[in-house]
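Nothing in this text is a laboratory measurement; each read-out follows from the coordinates by a stated rule. As the structure is a prediction and not an experimental result, all values here were calculated from the model. Cβ atoms are built from the backbone, for glycine too; each structure is taken alone.
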Structure I
Amino acid sequence: MMNPDDPAVVDILRRAMVARIATVSRNGRPHVNPLYFVCRNGKIYLGTVERTLAALNVTANPRVTILFNIESQPNDRRVLRIRGSATVRTDSKLCRWYVVRDLRKYIMTRSGVGNTLAHVRLLPAVRRFVSSGEKGKECVLEVRPETAEFLTAPKRVGNKENKAVS
C-alpha cells in the first residue's frame with residue numbers, strides 16, 4: 001500500500017479526468033459510477049446530486065473505492081485504486097467551490113471547449129435535466145483517502161481489451 005500523498009499518486013490524480021467510484025447499498029449491492037472530480041487538501045471531491053445511487057449509497061455506507069487512470073495515455077496501464085471514507089456534502093459554499101473547479105478542469109480548456117462545441121446539440125437536454133431537479137439537490141461527495149495502490153490494467157489489442165479465457 002502507498003500513502004495517498006505519494007508523488008506518483010498525486011501525479012495520477014492531477015492527470016486523470018474520470019473517477020470510477022464504487023459504493024455499496026444498504027442491502028449490500030455494489031454500484032460503480034464514473035464521475036468528474038477535483039482534489040484539494042488531500043481530499044477528493046466528486047460532483048453529483050442527492051438522489052443518485054452514488055450519493056444514496058454513501059449515505060448508507062461511507063466506505064468507497066475509487067479507480068483512476070490516465071485516459072489520454074492508453075499505453076499507461078497503471079490504475080490507481082484509492083480506498084477511503086466518503087461524506088455527502090450539500091452546503092452551497094462547497095458546491096459552488098466544486099462547480100468553479102469543475103468548470104476550470106473540464107470546460108475552460110482547449111479540449112473542453114472543443115468537446116462542448118462538438119456536443120452543443122445536447123446542451124438544451126442537459127439544461128432541462130439540471131433545472132428540473134429530477135435527481136435532487138446538487139451535492140459533492142467528499143472522500144478522505146486512507147490507502148492507495150497501483151494495479152495494472154490488461155493489455156489492449158487494437159481497440160479491444162484482452163479477455164480472460166475460462
Structure II
Amino acid sequence: MKAVFLDRDGTLIVDPPDLRIDSIAKIHLFPDVFKAMKLLAGLDYKVVMVTNQAGIAEGRLTEEDFHRLNDIVIELLTPTGVKILKTYFCPHAENTGCDCRKPKPKMLLEAAEEFGIDDLANSYSIGDRESDIQAGINAGTKTILVKTGNHPVTSEAATYTAADILDAVEYIASH
C-alpha cells in the first residue's frame with residue numbers, strides 16, 4: 001500500500017505571518033484544497049498528515065489545543081471524502097535534538113508501520129519547506145514541494161515542484 005504524507009501549515013492551511021496556527025481564527029484553507037482533497041480521495045493512496053508544531057514547545061498552544069485545532073481542520077476536509085488516517089506531529093522546537101522533527105523521517109516511518117504502508121518508493125510527501133522534502137527523501141518517498149508557504153523555497157531534491165496542493169495532487173494522479 002502507498003500513501004500521501006501531507007504537511008499541514010503552508011500546504012493545506014495558509015501560514016499566518018507569525019507561522020503559528022494557534023487559534024481557530026488562524027485556520028484558513030487554501031482555495032484549491034477542497035478540489036485537491038476530492039481528487040486525492042479518489043486515488044489509491046492512504047493519507048496521513050505529518051507536521052512540525054514548534055508552537056507547542058514555545059508555549060503558544062498546548063498539545064490539547066493542537067488536537068482541537070487539528071480536529072477542526074480534519075472536519076473542514078470531511079466533505080471532500082478524503083480520509084486522513086492520523087496526524088503525526090512533532091511538538092519540539094528546532095535544534096532540540098529530538099528524533100521526530102522533520103527533516104527526520106520518524107513520523108512518516110511510524111505511519112508506514114502503523115498503517116501497513118509498504119510501498120514508500122511509490123508514496124509521496126508533500127510540503128512547503130525543505131524539511132518536508134528531506135523528511136520524504138529520508139523515508140524513501142517521492143516528494144513534492146508546494147510554493148504556497150510564507151517562506152518561498154526551492155528544492156532541487158524534490159521530485160516535483162507544484163504551484164499549490166491542487167497542482168501537487170494532479171501530478172500524483174497523472175503519474
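A few remarks follow.
- Distance in nm of label points 7 Å out along Cα→Cβ at positions 48 and 136 from the coordinates reads 0.9; which among I, II: I
- Taking distance in nm of label points 7 Å out along Cα→Cβ at positions 8 and 104 as the criterion, the largest value within structures I, II is that of I.
- Origin of the derived value 26, 12, 6 (semi-axes √(5λ) of the Cα gyration tensor in Å, for residues 72-111 alone; candidates I, II): II
- Parent structure of the calculated result 41, 34, 31, given that Cα extents along the principal axes in Å is the read-out and I, II the choices: II
- Comparison of I, II - label where mean count of other Cβ atoms within 10 Å over residues 88-95 is highest: II
- Origin of the value 1.00, where FRET efficiency 1/(1 + (r/R0)^6) of positions 120 and 144 (r between Cβ atoms, R0 = 35 Å, to 0.05) was derived from one of I, II: II
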